[in-house]
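> What follows is a set of structures for review.
Every read-out reported here was derived from the displayed coordinates using simple, explicitly stated rules and does not represent laboratory data. Computed from a prediction, not measured in an experiment: that's the story for all the values here. Cβ atoms are built from the backbone, for glycine too; each structure is taken alone.
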Structure 1
């Protein structure tokens with residue numbers, strides 16, 4: 001089928017782009033390989049998104065965005081993964097596992113996925129103690145000791161959520177300092193059942209049927225120590241969902257899409273927004289802003305501006 005705009009990805013950036021594109025009366029299709037919401041929907045509580053002084057769950061916020069996009073006319077197709085993007089004269093062809101679509105313009109908002117540690121035991125115990133989503137799996141670890149790897153915003157936010165269920169949380173951070181917001185650091189440091197191992201790296205995950213311990217190394221002196229835990233939650237960065245864009249638009253050395261301030265990529269008619277973009281800050285609020293910019297720029301492109 002033919003559309004004016006096809007949006008790839010149903011997180012905050014993609015849904016916002018859908019709202020703006022549909023309000024411009026452009027025939028808009030949003031393709032999402034899973035369910036709409038993206039990584040933001042797995043966050044238990046967003047405290048820094050404007051307009052919600054008491055915070056809002058990621059799932060609730062993204063569901064509101066979806067309803068808003070659909071209200072204005074965005075067609076949403078879930079479980080439709082994009083495999084290929086081709087330039088055909090003045091249109092862009094999108095191939096998914098289900099079929100083919102074409103559009104005058106494409107907005108890539110395919111986001112990213114959690115980066116793995118790549119340590120012994122990580123793959124073996126995935127789903128049996130290793131998790132990348134505390135909101136999904138946290139309740140399974142009631143009254144148990146767990147570890148969170150990574151002390152950025154995601155690590156501390158999800159660690160705070162885990163404290164509703166678990167006995168204790170040990171935070172392991174590769175750097176000698178935490179990068180999370182200071183307010184999060186203060187709250188977590190004041191909890192009696194948390195401890196922080198900064199300048200440490202996790203070197204292996206051990207167990208039999210399930211995890212029973214991790215081994216961490218002090219990067220200052222090289223000494224290792226074993227810590228008894230039943231779960232490991234990993235928040236050490238993101239990998240871009242850009243495989244289908246290789247050879248299509250310019251990517252940086254990590255695979256993120258390079259854009260200008262108008263969210264234009266190296267190919268006219270293809271725009272990008274959200275976590276897929278090469279940038280320093282990845283927040284729901286920045287994704288929303290970029291989705292807005294991309295949709296407005298795509299509209300101008302279609303109109304010949």
Structure 2
């Protein structure tokens with residue numbers, strides 16, 4: 001996909017005419033030049049009007065950061081098919097809000113991805129900028145789907161623009177197309193879709209729940225050329241995961257995982273009742 005950065009009339013959103021009059025806001029955390037984003041854009045353009053709002057630079061693992069301390073700049077991007085997207089200086093979650101502002105309406109769905117590396121496990125979901133964009137959509141009452149693909153450790157360290165996301169993008173567009181025709185549950189935050197390293201006609205699809213975490217993270221201590229100590233965050237992926245969880249499906253079963261993500265941070269089980277009763281009484285006693 002070829003495109004150029006130009007200053008354009010912000011009202012000139014799309015020149016394509018689509019059979020379905022649906023509006024898709026497409027974003028990611030890997031940046032506007034990501035082949036995952038642009039492969040998905042190509043496929044989604046066959047089923048809906050698509051407008052990209054993506055970070056100018058990679059913004060992985062920023063979670064749901066919002067930019068309050070400085071202005072957010074945004075610049076039109078003209079694709080070779082004549083349609084326009086936007087590159088911004090904001091986070092993935094910022095991009096969703098920028099999109100709402102520029103489009104002057106909420107889209108029918110927010111799609112985030114395709115991410116370099118899977119975003120399975122609760123730890124990854126809460127860390128991921130890809131998933132954060134989907135969360136931001138949920139907070140604004142817009143359906144959302146996050147798409148991510150497991151890659152080899154080496155491929156994530158190189159120029160990822162050369163990776164072929166064609167088959168994954170086609171499947172993702174089919175999922176979006178189906179969702180656009182269905183009623184979205186009010187308590188569903190977003191769908192988290194993760195793909196394995198290899199996909200074939202035999203690849204299975206599992207409906208899963210997120211496992212807790214997939215990496216044992218640790219700090220690697222090094223010395224720079226000036227002999228000053230610095231730390232580099234790294235992690236070792238676990239080898240096995242609980243059955244019917246997202247990482248189990250992607251890593252252990254080499255299958256596609258679809259996880260319905262909800263958001264309820266309130267702990268309601270009886271296990272915390274004793275602790276809370278003691279704390280409540282202690283506060284009352286200290287107030288007397």
Structure 3
């Protein structure tokens with residue numbers, strides 16, 4: 001069955017700065033390349049879900065500028081419905097500055113722009129109510145996410161939260177309307193105060209701390225160490241697919257969009273879904289860029 005997915009999230013133009021390594025404090029370093037590309041966690045996740053065959057609609061905001069037109073066109077080109085994307089004439093389209101090292105690791109700085117100007121009034125309740133799954137990240141205001149998730153749960157719509165960046169607390173109000181939360185290891189550490197290590201005992205502690213906040217399921221993505229899945233009954237570690245990473249930008253977003261596109265309403269296929277999402281993100285890191293690196297359903301099937 002083809003799923004109907006709504007992504008509430010960010011639309012950013014990525015400014016990608018390639019460098020041998022991160023510069024030291026006070027150091028001047030020459031970049032090896034500078035490029036511009038469409039991005040934003042929301043946009044990446046929407047395209048990932050669409051490339052896996054889902055019907056995807058986007059709720060978000062752009063500025064009244066060329067970057068906003070660029071982001072709308074990018075979503076449309078990738079089969080994402082933009083009828084619920086608003087235009088804000090007071091602020092620019094969001095932007096990101098990605099420092100990409102030669103080893104594929106990245107550090108990202110964000111200017112929210114129109115993403116942070118999104119309001120509860122901008123939400124299209126009908127779009128949310130007709131979805132199978134609603135995805136959100138922390139690149140839009142918290143009150144908008146909470147309102148959207150409440151609409152979703154009132155209409156039996158599955159909710160997936162990516163708490164990135166980890167700028168908001170996991171409040172009971174939000175956790176009680178969240179079906180599954182997907183932080184990476186850095187976000188999990190910031191949200192729980194527990195230092196994340198790649199051993200089962202520590203990951204169990206971190207997962208317990210997350211579930212104690214009221215959410216029934218969590219998946220901690222661990223980069224090249226795979227992912228750790230927890231619900232109220234069991235825990236398991238999904239080992240990684242070994243590949244040579246070129247660029248890790250967008251890998252987590254690819255994971256989330258892929259997972260959302262195939263997960264059952266009752267989460268019965270969670271284990272196989274996580275494995276498929278892991279394959280998609282493994283393919284993505286072997287390519288440069290965020291949206292350009294996201295694989296299609298056929299590519300994931302053939303891996």
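> Can you say which of 1, 2, 3 returns 138 when volume of the Cα convex hull per residue in Å³ is computed?
1
> Tell me which of 1, 2, 3 gives 2.1 when you compute distance in nm of label points 7 Å out along Cα→Cβ at positions 49 and 257.
Clearly, the read-out refers to 1.
> Figure out for me which of the structures 1, 2, 3 the number 17.4, 50 belongs to, where Rg and Dmax of the Cα atoms in Å, for residues 65-240 alone was derived from the coordinates.
Only one of 1, 2, 3 returns 17.4, 50 for Rg and Dmax of the Cα atoms in Å, for residues 65-240 alone, namely 3.
> The value 23, 13, 10 for semi-axes √(5λ) of the Cα gyration tensor in Å, for residues 81-136 alone was derived from one model only; which of 1, 2, 3 is it?
2
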